[in-house]
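Next come the structures, one after another.
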Structure I
Amino acid sequence: MNNSKGQSLFELVVAVGLIGLVLVVLVGLTTKSLSSSTYSKNKSLAARHTQEALEWLRGLRDQDWTTFFNYDVANGTGTYYCLSALTSPLATRRNCNPNEYVTGTIFVREAYLESLAGSPETVEATVTTRWTDSAGVHLSESKTSFTNWRKK
């Protein structure tokens, strides 16, 4: 009779161990799932902010090509602009500070504008939106060329 009680206790320890292992695995999977979900959400939002900035730049181009072209790109060296807010025509000529977020977000957004060599009617714009989380720094980047499409 003593042997059967010992066996039952052993079975109980094994069962508790297996249940504990299953719970650890489930918590790990849930944590990874939440992390992936948050990353996907942030990646989508960053892409949206990047596209929003490109559309805003397109609007500036459509308002007045000469002013747009002369946003310090006519010299051929290119210029960085911090686009934390899309309220004034490219007023902040510099890289963004690490904590210069798009209003109400965790994203830092900037644009690099340069004229293409040999093409006085083309401005290449690269908009980058970045964010930092526990896994590091992540980027959403888009590049487009703006031309003076109204040129006669």
Structure II
Amino acid sequence: MAQQDPILVAEDDENDAFLLRRAFQKAGLSNPLIFASNGQEAVDYLRGEPPYSDRNQNPLPSLLLLDLKMPVVDGFDVLAWLKSQPALQKVPAIVFSSSGEPEDVMKAQGLGAVDFQVKPSDFLELVRVVQKLSARWLPEGSRAAK
């Protein structure tokens, strides 16, 4: 089986990152997860800046999961930067945030987020959200055979 394109996850909370990793495993997804602990790391990865300059080792992601409230560079700033990068328009950006505030949703969508998910507090619900996102946004070959 061919190597799947990675999913870039910009998430500063270690517990949320751990739970996401477990939810992707439980959902049976084969895409490797690349974690950035803030928005600047996510931008560096997408730009191919060192230490991510080797695109064979660090290919463009098939999906970007983006928390909004992060240190250094927040999710809104990542979306604004991404919107100005024509070469990256094929990478769908999905906001995955604790905030479900309508103004956050509208601002994120205005900046180009293709989806907005509020982080569930229940692990099984998190697995369902991951399955739903993969069914909607990942290429067919990324999903496990049922």
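For structures I, II, which has the highest computed value of relative contact order in percent (Cα under 8 Å, 6 or more apart)?
II
Out of I, II, which has the highest value for mean count of other Cβ atoms within 10 Å over residues 63-70?
II
With log10 I(q)/I(0) by the Debye sum over Cα atoms at q = 0.09, 0.13, 0.16, 0.18 Å⁻¹ coming out at -0.44, -0.68, -0.88, -1.02, pick the structure among I, II it was computed from.
Attributed to the structure labelled I.
Consider the structures I, II: one of them gives 15.2 for mean count of other Cβ atoms within 10 Å over residues 15-22 as calculated from the coordinates. Say which.
II
Suppose helix-only ellipticity at 222 nm (-39500 (n - 2.57) for each DSSP H run of 4 or more, over all residues; to 500) works out to -11500; of I, II, which structure was it derived from?
II
Identify the structure, out of I, II, from whose coordinates mean count of other Cβ atoms within 10 Å over residues 31-38 was calculated to give 10.8.
Derived from I, not from the others.
Quick note: the coordinates plus some simple rules give every number you see, no bench work behind them. The structure presented is a predicted model; accordingly, all values stated were derived computationally and were not measured. Cβ atoms are built from the backbone, for glycine too; each structure is taken alone.
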